[in-house]
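The data blocks that follow each hold one structure.
No lab work stands behind these numbers, since they all come straight from the coordinates. Quick caveat: nothing in here was measured; it's all calculated off a predicted structure. Cβ atoms are built from the backbone, for glycine too; each structure is taken alone.
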Structure P
Amino acid sequence: MRFLIIILTGVVLNISGVVVGKYITFNFNYLGFLAVLLFFYATIQVARLAYWFYVGKKYQLSYIYPILSINYLFSFVLGILLFNEIFLWHRLVGSLIIVTGVVIMSFSRNKREEIRT
């Protein structure tokens with residue numbers, strides 16, 4: 001359960017940073033709203049930094065970072081829902097192939113860093 005929370009936190013931080021970043025590009029003419037978006041974006045980036053410091057101590061980077069590739073599937077769906085992007089089958093299939101690879105990789109036994117003395 002704890003590992004699932006760590007993964008979901010990473011996904012939410014990554015996706016929210018991308019979504020806020022895209023909204024920033026659309027709102028350069030509205031300085032007040034732009035300032036709020038930039039504040040949220042900076043806050044998300046600081047949270048991501050703290051997240052990676054924590055995760056880097058607990059798990060192997062070669063294990064944890066590829067799992068966050070499920071962001072491809074979420075970004076595909078959010079692009080369609082929030083930004084009216086076009087649904088393309090090959091993007092969906094590609095995202096599902098990546099998620100399938102992540103699921104296979106998640107069965108690895110080498111999740112945690114080995115402490116070497």
Structure Q
Amino acid sequence: MTAIVWRALGEAADIPPGETASFPGADAGTPGLFAVHHFRDGILIYRNACPHLGVPLDWAPGKFLNLDGTRIVCATHGAEFRITDGLCLRGPCRGQKLVASHARVVGGVLMVGETAK
């Protein structure tokens with residue numbers, strides 16, 4: 001049985017629907033995370049690393065969505081990802097997915113779940 005270890009990222013209310021936020025990695029060698037508050041599916045969390053080059057996705061600090069807020073965009077080469085599952089729909093990593101993390105809100109605090117080693 002795989003255990004999930006939960007850690008707090010911050011207040012869920014700080015990420016309104018349609019907005020994003022970034023969080024540093026758990027340690028220096030770990031890519032950071034980002035959250036997208038999707039209107040229908042709640043807060044989703046992904047690793048802030050493009051599957052194509054491994055570079056951070058944000059085009060400005062904490063900004064990950066295209067202008068109309070319908071897709072996640074990689075700032076390096078413009079790849080577009082579906083918000084709900086991280087699937088790359090356009091760009092050099094088409095068909096690949098962003099790495100998702102478990103997310104939940106407990107007492108108003110956004111928690112990320114990571115598989116224990």
If you rank structures P, Q by FRET efficiency 1/(1 + (r/R0)^6) of positions 37 and 61 (r between Cβ atoms, R0 = 35 Å, to 0.05), the highest one is Q
Taking mean count of other Cβ atoms within 10 Å over residues 13-20 for each of P, Q, the highest value is that of structure P
Computing Cα Rg over 2.2 N^0.38 Å for each of P, Q, the value 1.01 comes from structure Q
Computing FRET efficiency 1/(1 + (r/R0)^6) of positions 5 and 69 (r between Cβ atoms, R0 = 25 Å, to 0.05) for each of P, Q, the value 0.20 comes from structure Q
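Given 0 as the derived value for helix-only ellipticity at 222 nm (-39500 (n - 2.57) for each DSSP H run of 4 or more, over all residues; to 500), which of the supplied structures P, Q does it correspond to?
Q
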